[in-house]
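What follows is a group of structures, each given as structure tokens.
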Structure I
Amino acid sequence: MIVIKTRTEIEIMQEGAEILSQMFGYISQFIKPGAIAKDIDYYAEKFILQKNALPSFKGYHGYPATLCISPNEQVVHGIPGDYVFKESDIISIDGGIFYKGYHVDMAYTFIIGKTDELKKKLVNATYKALYIGIKKAVPGATIGDIGYAIQSYIESNNFNVVRDLVGHGIGKNLHEDPQVPNFGEPGTGVKLAKGMTLAIEPMVNAGKKEVINLKDKWTVVTADGLPSAHFEHTIVITENGNKILTTYKYIKNNNY
């Protein structure tokens, strides 16, 4: 069931999105060579709790951490542990918070220091694909319009969108209807309407689209071992277009 949000609900989600965006800004100062994934997770949780919010991910179906931190060939759902960030890594970080009864969700892929041209091109294309998809998220358009726009742009750059993982509606539940794939056909799927809140999140592989789950039952990696990138915003469909609730403006080492 798709839940249309009221103005009050959207205002609450905007407040939550501001806290989540500021959290990404706060942890960004620590993301550099030598940083340890579990320390970044600790800083994130501390920040969220101080803002009278809760981590959306921690405890969700048993997930053990506040953030998903996924280096290089890890696509999503990497559990923060003892991994030490290295020069040339790309690190995808996904986080969500629960604030005043509503969830918001966002992700960003950090480039650590200088990296190779393939990773740079991959991260850049995934970032641009996010906004290309968001641009299509307007009243009267369809979920297929979003997916087609993202897929077309990514494939024109000789990369592939992941098919096994998708974006989603968001609100009182972390994952709500509708699903928002990063592939599709124009004019197909659910029609978008004012008040719908969506988490749009292209997940893009440098190589083949296939992914596998590791033994921890959470971490998803590329099947061919090539790198992957991930960006995500929470948005709301408005009367004439959309509004992006989350923002990257606080990220200190923002590449864009």
Structure II
Amino acid sequence: MFDPKQSVLVVSAHSADYVWRAGGTIAKYILHGAKVKVVILSYGVRGESNDLWNEPGQTKENVERVRKEETLAAAACLGVTDIEFWDYDDYYMELEDPAKVDRLATLIRTFNPYHIITHGDLDLLNPDHDAVNKFVFKATVLAISNGVQLEGTKTSKQTRIFGFEPHQSEICDFKPEVIIDITETIEMKKKAMNCFKAQGHLIEYYGYKAFIRGNHARRLSGNQSYKWAESFTRRFPYVGEWLV
């Protein structure tokens, strides 16, 4: 049974990653009353905005502006109202700085998410995504450690961590470990994806991927009402009293 107290923290390397890979799941949690916070580490100016850089006279400042406007519009389509932009550089993302890790660990302690959704641990074609995966895990380790003193915070409990499906699944040897039905929020996700004109070539691609995962959801569950889905890896095994 769904528990609206199961808050979700989403950590996205670039402006659009969370929409392509988890937009339907995010919208579903919000629709059912859960708190969701999205942290966007980078606008993706250098490596995620190729179409914008084809425009004559383009500038970094204008690309940032467009990307921020796009992702705010997409967030609104999903129902996201709690969103932060940390404005780090992309390609390559430098996230080894202890102050950056402490910043995220502090946020984890203060927001106290039940779930974290972020990038998985293998994305051969995008080094930023791998860097964010390691960054988030480091921060969660600090957040749960009593000996780590972060001013104004209390140690948090172990958080469940789920990884986005990478763009080129087969090349990255991706195997879905969790498949979430997003049939009731697919139209919200489609509207959100259509906000990203800077990466318009991905709109059809991720719509098709949600359709394929919906097919898998029906086949594996036997539930014929599942039409669209998103898939994730999980960092830690499921723990419970019964098989589910």
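Here, each number is a calculation from the coordinates, and none is a lab measurement. Owing to the predicted nature of the structure, the values given are computational and were not obtained by experimental measurement. Cβ atoms are built from the backbone, for glycine too; each structure is taken alone.
Each of the structures I, II was assessed by distance in nm of label points 7 Å out along Cα→Cβ at positions 10 and 170; the largest value belongs to II.
Computing helix-only ellipticity at 222 nm (-39500 (n - 2.57) for each DSSP H run of 4 or more, over all residues; to 500) across structures I, II gives -9000 for structure I. When mean count of other Cβ atoms within 10 Å over residues 18-25 is calculated for each of structures I, II, structure II gives the greatest result. If semi-axes √(5λ) of the Cα gyration tensor in Å, for residues 74-185 alone computes to 25, 21, 11, which of I, II did it come from? Structure I accounts for this read-out.
Match the computed value 3.6 of distance in nm of label points 7 Å out along Cα→Cβ at positions 210 and 234 to one of the structures I, II, and report its label. Going label by label, the one that fits is I. Looking at structures I, II, which one was distance in nm of label points 7 Å out along Cα→Cβ at positions 34 and 114 calculated from, given that it came out as 0.7? The structure behind it is II.
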